[in-house]
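What follows is calculated from the coordinates using simple rules that are stated; it is not laboratory data. Everything quoted here is computed from the prediction, not taken from an experiment. Cβ atoms are built from the backbone, for glycine too; each structure is taken alone.
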Structure 1
């Protein structure tokens, strides 16, 4: 009998429960047959998030972490298993993410990420595009421990993590080539109605870039009444059927490719 490893997905969140509901729904729709859990770590004191599900643990803290990197390390420490998946609260993961990644994971390498992703921008799906996003990766706890986890940094914490992995284990972070049908990650940019950490603090240097700006953006939304405060009972769902949107795009691309090939053969 095939043994499927237990996996932990860790999701950091701050002041955007509606997007988080989509991320959790992405987890709950996974077709992976092995043991799995999702750790949701919330350190926005003005929201207490609640969800009753045996595979999802929501942890609320009344004090914000000093840096994003330290928050990521805390989430990893709370995870029960040794194969760890990053799970951003504002992106979408298609149902085959865990099963595909586990099947392709090389334990000798200890790190996996696909080379391609879909991109959602202002309500429009495009791609395949080059995947440069840490949020689509998974890796072993042994690798994480070997480099001491994430640095105490802001928006650069994920890039620094992979740079340190690459330095300690040459070739480990090379991305895995995938077909369009195998792409499992939808990176979202404009159109979510929330902040984007990588776009914050660009005019300011320093290791914690973007982190204070996120707090300011969330506070402004709270003052405007744009986000719920206090007890928030999460109701996981997708705002769009992303799996169907991707399927439709794949069909459209195959049709376009067939038309192009047909036109070329006629010209010949």
Structure 2
């Protein structure tokens, strides 16, 4: 059964800091848990500096059209280059510090930062880093469709990175006058990067978020005279309490207090500025 559109939200890039513009979407507004943050960014210089995370998995997906790459460092000793088309995930769990900066200041990096919530049973798992180079990301190609499988599985192709929260995340490009149908879980949304799509006779232009009702298990996307690049995203909500605390996400206030104490005691490691 086809899912029905719940809401279409037109988004705009905002200048959040010198060298950083982004479209920032949050679960609190769009209701797309197990995803908590879904940000498209353009960044050409260091912005954030070393900082901690806990209770979530933080993904950086660098778009294939990005001019630049990121350097990711963390307090576990990981030191990875996130090249155009590459994926890096910091499974923060009980707590880790990391930093991501463009490898060359002044060269724009175009990508997504995505926070994926952990269930309570996985909230404080062991911190870990996952990395996939662009060549390792499976790609489905046909005459009218091109899909990069960032998370989950499409037909017989499966993402090389498997996280504690199972999700679907496809970077899809659809040629003009084409259509595709995706299998969808309870929560599904589309983030339209560029071009135009048609869903349920709604003509939708970038940059937009299209969220769907939980009923149904299929999402169909069409194009008219323009091609389109979009992210198809799906998952199953944990339906558990969420306590937000800056870079930390917990289930209870007591967990949040304990996490902040671990940070103060230095248990998330040391990561100095470059």
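Computing distance in nm of label points 7 Å out along Cα→Cβ at positions 10 and 82 gives 1.6 for which of 1, 2? If you can, show how the numbers build up before the last one.
Details: 1: 1.6; 2: 3.0.
Derived from the structure labelled 1.
Looking at structures 1, 2, which one was distance in nm of label points 7 Å out along Cα→Cβ at positions 170 and 194 calculated from, given that it came out as 4.0?
Values: 1: 4.0; 2: 2.0.
Here the read-out was taken from 1.
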If helix-only ellipticity at 222 nm (-39500 (n - 2.57) for each DSSP H run of 4 or more, over all residues; to 500) comes out at -1500 when worked out from the coordinates, which of 1, 2 was used? 2
